[in-house]
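In what follows, structures are represented as structure tokens.
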Structure P
Amino acid sequence: MPTGHEIPTQLPDVGVVLATHNRPVLMRRALESILAQDYAGRIFVMVVHDKCDLDETLASTNPARTVEVVENGRTSGLAGARNTGVLALKTPLVAFCDDDDTWYPQKLTRQVAALQAVPDAEFCSTAMLVDYNGNEAVRVAGTDSVSHEDLLRSRMSMVHSSSFLIKRQDLIDGIGLVDETIPNSMCEDWDLLLRASTRKPIVNVDEPLVKIQWGGTSFFYQQWDVKNTAHKWMLERHPDILGNAVGRGRIYGQLAFGHAALGQPQSAFRWAARSLRANVREPRAVLAMLVAARLVSAETVVDRLQRKGRGI
């Protein structure tokens with residue numbers, strides 16, 4: 001981290017949107033990890049409070065690290081909070097960090113270098129380390145470039161929103177802001193990745209540079225009705241997912257599992273059948289049928305998967 005006023009002018013300023021909702025302890029931990037970056041350029045953090053009281057004590061200003069505190073002035077929820085932060089910032093690069101996640105010190109340094117190495121690139125991500133109730137697992141993508149076809153085939157959960165670093169002007173004028181019409185802001189990251197990747201591949205630093213908290217800290221943990229609604233929304237907005245047999249089988253399998261977890265066996269079996277017709281090897285369909293038949297609980301399946309850093 002730079003000291004005093006010795007800030008290299010050739011490095012772009014980075015703005016970070018830290019959206020938060022009633023998690024002050026976790027949010028402060030996330031903020032500390034952002035301020036502790038070894039990035040030699042300037043970092044501007046916008047802490048966006050969504051449906052909670054502003055903590056003005058967070059605000060601070062120095063030549064290298066600035067923290068501002070604002071209220072979400074757009075649609076209530078994560079998408080609106082992120083857009084509030086993006087529009088309030090003036091930096092050439094913007095990054096997202098969820099309030100229950102943390103960054104490793106070298107994250108921004110590695111990502112800015114990766115973006116500068118590909119001048120036409122607009123969007124950069126990293127791999128992640130998942131912490132599920134104390135069980136840690138590293139998830140990497142196995143590639144330094146994520147294509148649109150990759151994202152149709154798989155959500156690629158290791159490309160997490162807390163790792164996103166984006167050229168701000170391209171986000172506003174080209175890719176488009178985070179979609180605020182998504183139900184409960186669920187799948188907003190996948191939607192953004194799909195839209196971005198239609199323009200340029202996603203540059204990926206395939207190292208675990210963010211630590212992602214899964215389990216009880218997630219607002220969507222076990223909210224199967226929200227997940228089902230969001231997945232159906234994704235199919236309406238991105239019908240090209242259905243053109244990829246593996247991707248079609250995967251999202252149908254997710255819908256099957258969601259209905260099974262909600263105790264809706266008939267719907268679960270229908271979606272599972274559609275999933276297997278698309279891809280006979282789709283494991284989510286099989287897991288959904290086991291849950292629908294009450295041979296195993298949804299909670300047990302999710303627990304076993306998340307211990308390995310994987311999800312439905």
Structure Q
Amino acid sequence: MVRFIGRRIGGKPSTAAGDRFEKTSTVAASHLIGHLSVTTRVHGITAGQWTVSARPLTAAGRAHSTLSPKTFTTTTRFAPTTFGPGVRWGAWPALVGIGALAAIVIQALLFARVDHRWWTAAVITLVACGVGFPCAKLYYVALHRDRERRGFLSAGSCIQGFLLGAVAAMIGQAALFGLPIGTLLDATTPGVFVGIAIGRPGCVLAGCCVGRPTTSRWAIWSSDRRIGVRRYPVPLIEAGFAVVVAAATLSALLVGVTDNSGAVFVASMAAYVLFRQLLFPLREDPHSGRGRLWTGGVAAGVVVAAVIVWVL
């Protein structure tokens with residue numbers, strides 16, 4: 001455990017609740033594997049400069065025999081922008097936004113090769129992204145309903161929810177405006193994975209979707225906004241897989257080995273879902289084993305079926 005004791009600097013000495021605090025943060029034994037950063041947040045205190053001491057304790061609450069206390073000076077900040085070392089709160093929306101823009105541009109270029117209504121496809125995709133964003137949050141809240149206590153806007157986002165909502169909106173709009181659905185989906189595929197490859201590193205910088213602590217040589221130091229330690233670089237591995245899928249699907253579309261039936265989109269998405277199930281055990285929040293097994297099995301079956309349909 002680490003006990004944080006803070007006192008406000010300046011003004012007259014005060015024992016008011018807003019001028020001092022004491023808070024204890026617990027660290028799991030699995031995180032004690034080298035250089036470690038422990039972050040805690042304190043609300044409802046007086047704004048200004050503070051002196052804070054961090055005192056390592058044993059599990060029994062006694063002073064630690066080998067770790068010495070640290071004292072530092074800090075300043076209060078606006079709560080939504082306050083995170084620990086290694087976290088850049090603006091990185092995720094910035095990289096996801098750049099990834100979405102890149103996806104739309106790539107889609108427009110590919111769709112224009114077979115249909116002159118590329119601008120209609122681009123507008124449809126923009127609207128679909130607008131639908132996908134709240135779906136991503138709804139999916140996250142539903143997935144973490146047992147421990148999610150934040151409001152809708154401050155809750156996390158799941159890419160599965162975004163893809164489900166955005167793809168459904170895209171198909172519906174394509175049918176409404178008379179665009180070939182299979183052609184649109186196939187043309188969208190490389191851009192989607194380029195967007196994932198650009199956006200996923202933002203998860204590392206923002207402290208979400210982090211991997212489990214490990215001593216592996218492939219580990220990187222990153223924070224989940226509370227504990228900073230060496231972890232499996234799960235978002236970066238996922239980004240690397242997205243690059244491979246983007247290159248493969250782009251090559252297939254440019255060479256012309258597809259029939260624009262949507263099989264490229266279906267197969268690549270199923271492969272992505274399957275790969276994510278294999279990565280989940282390396283994450284800090286691994287999800288249920290039974291859920292991974294069923295989802296992975298269905299995804300594998302879809303990949304095989306899509307390949308068979310394409311070959312025939």
Structure R
Amino acid sequence: MRSEKQLFMNEAGRLSFDLEKDNDFSSIITVCDALASPVRLNIVKYLQSPPHIKTVPELVKELNIPKTTLMHHLKKLEDAAIIKTNYKSYSHGTVRIVTRHSKGIDLNVYYNEETAKQKTTSFYQSLGVGEYAFFSGERNFLHFATDTELFGRENYCYLPQRYKAQLLYSQSGRLSYFFENAEAKRHKVVGISFSLEICSEAPFFNNDYISDITFWINGREIATYVSEGDFGDRRGLLNPPWWPDVNTQYGKLVTISVTDQGVFLNGTRVPAKIKSSDLELSSDNKITFTFGNKDTAEHVGGFNVFGAGFGDYPQDIIMTLTCTD
């Protein structure tokens with residue numbers, strides 16, 4: 001199921017509308033219509049508990065409605081960017097799954113004069129985990145898995161098949177991705193964020209295996225995320241059937257943001273004294289996003305990074321630029 005309309009979210013993952021913008025009218029109507037039903041509100045409510053995923057058969061049973069009726073309600077919610085639908089493969093076939101999309105909805109009915117001057121627009125880019133520009137690590141031991149097979153030998157990190165990768169993992173090293181920066185050249189950037197599913201990398205898996213994963217933007221060190229483990233106590237919700245149970249299964253969704261107010265890691269401000277204006281986002285023909293272990297890290301525990309077809313979250317690596325005119 002694909003939405004016929006495309007509603008965009010801000011860097012906090014929220015839909016944001018303004019009655020002063022005529023172009024927002026149709027989106028406001030779509031969202032309000034989607035929420036104007038007890039059945040659809042219950043669907044949203046059912047997605048509040050981790051891991052925030054329901055299958056269509058589960059929803060049919062919980063709501064006690066026919067599947068055709070459920071699909072009508074799901075389309076309304078997906079058109080409004082409140083949910084996402086996708087497919088998960090099993091040995092006996094595929095099943096449609098429903099996940100959360102937007103984290104909230106902001107509707108500004110009235111603006112005062114000062115607020116109106118601060119209107120922003122968000123631009124989004126998504127890169128597959130296999131679309132990295134380069135990898136630096138001992139003996140090029142970066143392994144990857146596609147939907148159908150594992151590439152796990154030394155010096156495999158630049159095989160053409162990597163572009164189809166849905167999971168990458170290494171016990172050390174760094175990965176860099178190049179995002180285009182055309183919008184940063186056209187507008188004033190007041191915020192940039194990156195979102196990805198990631199965890200540590202131990203042999204097989206170890207839920208208590210710590211890794212200090214550092215993030216850089218355009219070569220500037222931004223923040224370090226302490227991953228608590230390499231998670232494998234249950235299967236990842238999106239993993240293909242052939243992926244072994246003894247391997248890493250899922251990660252945690254991590255968001256790194258730099259605004260004109262400072263640096264935020266999963267919404268919590270960190271001490272780094274860097275602002276978005278310090279990153280020179282329009283000075284080159286790209287924005288470079290890098291993550292991995294520093295050589296001086298206390299816990300060099302590697303990383304697993306998950307694409308839209310592995311782990312728990314149906315997304316690749318997402319960059320959001322928040323701009324003013």
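Using the calculated result 32 for percent of Cα pairs over 19 Å apart, for residues 27-82 alone, pick out the matching structure from P, Q, R.
Source structure: P.
Of the structures labelled P, Q, R, one was used to calculate Cα extents along the principal axes in Å, giving 56, 52, 33. Name it. Considering all the candidates, the number was obtained from R.
Upon calculation of FRET efficiency 1/(1 + (r/R0)^6) of positions 19 and 187 (r between Cβ atoms, R0 = 25 Å, to 0.05) from the atomic coordinates, which of the structures P, Q, R produces 0.00? Considering all the candidates, the number was obtained from Q.
Which structure, out of P, Q, R, was helix-only ellipticity at 222 nm (-39500 (n - 2.57) for each DSSP H run of 4 or more, over all residues; to 500) derived from, given a value of -11000? Clearly, the read-out refers to P.
None of the figures in this text is laboratory data; all of them are computed from the coordinates on show. Predicted model only: the values in this text are computed from it and were never measured. Cβ atoms are built from the backbone, for glycine too; each structure is taken alone.
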